[in-house]
1. Where is mean count of other Cβ atoms within 10 Å over residues 173-180 largest, in which of 1, 2?
2. Here mean count of other Cβ atoms within 10 Å over residues 165-172 has been calculated and equals 23.6, so which of 1, 2 was it run on?
3. One of 1, 2 was used to compute helix-only ellipticity at 222 nm (-39500 (n - 2.57) for each DSSP H run of 4 or more, over all residues; to 500), and the answer was -9000. Which one was it?
4. When relative contact order in percent (Cα under 8 Å, 6 or more apart) is calculated for each of the structures 1, 2, which structure yields the highest value?
5. Kindly point out which one of 1, 2 the value 3.8 was derived from, the read-out being distance in nm of label points 7 Å out along Cα→Cβ at positions 69 and 205.
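Where a number appears in this text, it was derived from the coordinates with a stated rule and is not lab data. Predicted, not measured: the structure shown is a model, and the values here were computed from it. Cβ atoms are built from the backbone, for glycine too; each structure is taken alone.
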Structure 1
């Protein structure tokens with residue numbers, strides 16, 4: 001049974017004057033109680049992450065109040081929120097990848113000298129937390145060698161070091177397999193049973209029904225209601241989140257064995273970051289009109305296989321052919337010119353340049369070719385025409401094409417932008433690593449429809 005109110009937002013308003021025309025958060029009321037998992041549900045751009053960033057001190061309020069255990073507080077930074085017992089695990093990881101797990105944790109604990117870390121004490125405490133909550137991770141392994149699911153466990157461990165009473169997790173299952181998600185739910189339930197208040201941000205209703213006690217629905221910055229999970233249902237939550245929506249079924253058709261081979265991988269061997277073989281003798285073929293799925297628990301060679309195919313990782317042994325032409329160990333630019341497009345696993349680090357604007361990111365593949373460039377000078381009018389069309393058709397929520405850096409967009413909207421850029425000219429072959437990562441139901445369905453159309 002949930003206990004006292006640990007943190008409360010009263011009539012919270014957030015606006016970005018000169019950037020967004022409407023309020024990001026429009027007089028939102030929200031609270032979290034001890035011993036409960038309170039889910040925050042909404043589409044991409046609904047305001048979920050903005051509310052979480054306010055509660056955790058990353059954003060300031062435009063108006064309204066934040067109360068911790070009944071007392072009004074004003075957070076100037078995440079440090080203030082942590083001092084009041086509020087920690088957040090962000091959707092986009094904030095780890096120093098060249099460092100080990102223990103070094104990453106120690107990095108945030110530094111006091112006087114930023115170059116000395118109490119590693120031994122960190123390792124001891126991390127081991128205790130790991131065993132208590134089942135957060136299995138190798139403390140001595142470099143983060144760059146970890147799968148995304150493992151990196152998320154590191155982020156949770158980092159926050160737990162501050163012994164928070166409230167833990168906020170933003171889209172924590174986006175990069176997890178089904179089994180990893182189930183394990184996370186067990187961990188969250190354990191934390192709630194220990195008296196912590198958990199804020200679980202998601203757009204996946206099925207997960208809410210499994211792990212949450214209460215759910216608050218946001219839609220375009222407005223609160224649609226708060227419900228006890230046992231007193232609501234999937235249909236009601238879906239309607240509140242996106243309005244009327246009709247699910248779409250897809251008709252499967254068989255690919256002819258005589259169809260042209262677009263991709264051939266033969267006896268492929270690829271080394272991982274640690275110098276060991278991550279891909280061992282893989283063979284696969286993709287034909288025209290075919291969608292080939294690759295499944296597996298994260299960290300079992302999927303990333304290395306994809307990177308080898310798209311030209312981002314060297315091949316130790318074996319062959320890769322695109323439309324019958326040898327593409328083994330060709331660079332990414334050459335492979336792209338052969339008709340391959342790539343949706344990367346890490347959208348912010350690999351999928352976009354965050355300091356560039358929306359239009360520049362959309363035209364990144366074709367900026368140097370007609371009609372977008374003439375005599376090495378970019379044609380802004382043509383680029384704007386393309387960007388406007390893609391932003392509308394892919395429903396990318398962006399305040400401006402040329403004046404807004406991509407870094408301010410939500411994760412889901414960045415993913416839509418990447419999909420738009422990679423798919424608009426119908427490539428010969430698409431290699432998509434978690435293409436629906438961070439997308440809500442509506443965008444996920446649109447992506448599947450687009451894949452079927454391209455097929």
Structure 2
């Protein structure tokens with residue numbers, strides 16, 4: 001695209017478009033990254049410059065951009081059926097992807113409810129859980145337990161369970177109350193313990209909560225092993241095992257939000273598999289279609305499904321749905337993505353790449369502003385601090401993460417931060433050589449920022 005046309009489009013964008021999670025004033029005199037095309041792990045701007053898609057286009061790209069197998073499936077489907085409502089109607093792509101998805105999850109999760117995205121997948125789980133207990137005669141069980149720093153989406157129900165203050169603060173009046181547990185934020189342990197030396201003490205408050213409010217709790221929701229938007233917080237598998245033990249036989253649903261962690265991102269097809277803890281509800285999206293088209297799904301048990309299965313007059317229908325539920329194009333893309341998991345050893349390759357990343361990122365602790373490095377699978381985060389000895393953060397107005405992002409663009413990296421947490425959320429398809437190149441560019445970026453941060 002020529003420069004004149006690019007500038008014209010940017011002007012139109014500036015005049016009419018309001019971007020998500022973006023302070024638009026930041027771009028009053030600065031142009032946003034104008035992406036024209038994608039291929040594999042790269043995005044290309046309108047001037048032809050290549051960037052590693054180091055955050056997988058908001059944590060969803062799995063097999064790379066423009067994967068031929070997924071493109072072929074979408075093209076084939078669009079010539080047959082593009083959209084149809086899913087209420088009392090079905091179609092082949094949805095049936096086939098449901099059948100295929102069953103091969104990747106425990107048999108216990110036998111029922112699949114499709115929706116549009118991660119937020120709706122979570123909303124479905126919440127509503128199903130509450131209605132289940134209503135059918136069982138326990139209408140008082142309508143409260144949920146969630147984690148500080150947790151994130152489950154931007155719709156009202158999902159946001160009510162989120163623990164990232166800046167995401168939900170202005171909307172508190174709209175949300176319902178939930179019970180909060182301290183997050184397993186190992187670098188800044190809420191229980192005052194040292195990283196790696198505790199006995200999962202941050203779950204201790206749950207014991208008292210269960211004693212006092214067990215009869216009010218419908219379920220507990222959390223992101224297993226990796227809390228994304230809260231700062232890429234990685235915690236041990238023993239947390240999930242102890243949680244499972246605490247709620248066993250308590251008649252409380254366990255809801256895992258694997259919207260970001262699913263599809264081999266952590267080194268197993270789903271993160272919960274690393275701990276061997278099977279939930280009652282599994283919420284998935286993002287990588288379900290390989291990151292190509294929007295689609296969400298909520299998986300649950302026969303027990304939950306059967307509690308809704310009744311004569312119409314009994315009033316047990318699950319009244320929830322979306323216009324594009326199980327859209328034929330999206331489900332065709334999801335089927336193609338899952339086929340790639342069957343054809344290629346993606347999970348095994350992620351485990352090998354995790355070791356490369358784990359060994360390579362250690363050197364970044366030499367930077368005076370890197371306070372903590374944490375990671376799992378293809379996700380590695382660097383918490384930036386003003387003083388690493390005291391863990392003192394940078395002042396909010398300094399915007400250290402934003403400065404790293406701007407510098408990273410110069411070196412072909414898209415490092416959109418979470419506050420002052422810079423992170424890599426790499427596509428599963430990235431090669432060893434590309435990982436090494438990314439890390440070298442990140443090092444160069446940090447070297448440039450070191451001069452800025454110290455001045």
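1. 1
2. For mean count of other Cβ atoms within 10 Å over residues 165-172, the value 23.6 is produced by structure 1.
3. Details: 1: -9000; 2: -11000.
Considering all the candidates, the number was obtained from 1.
4. Going through 1, 2 one by one, relative contact order in percent (Cα under 8 Å, 6 or more apart) peaks for structure 2.
5. On the way: 1: 3.8; 2: 4.4.
That value comes from structure 1.
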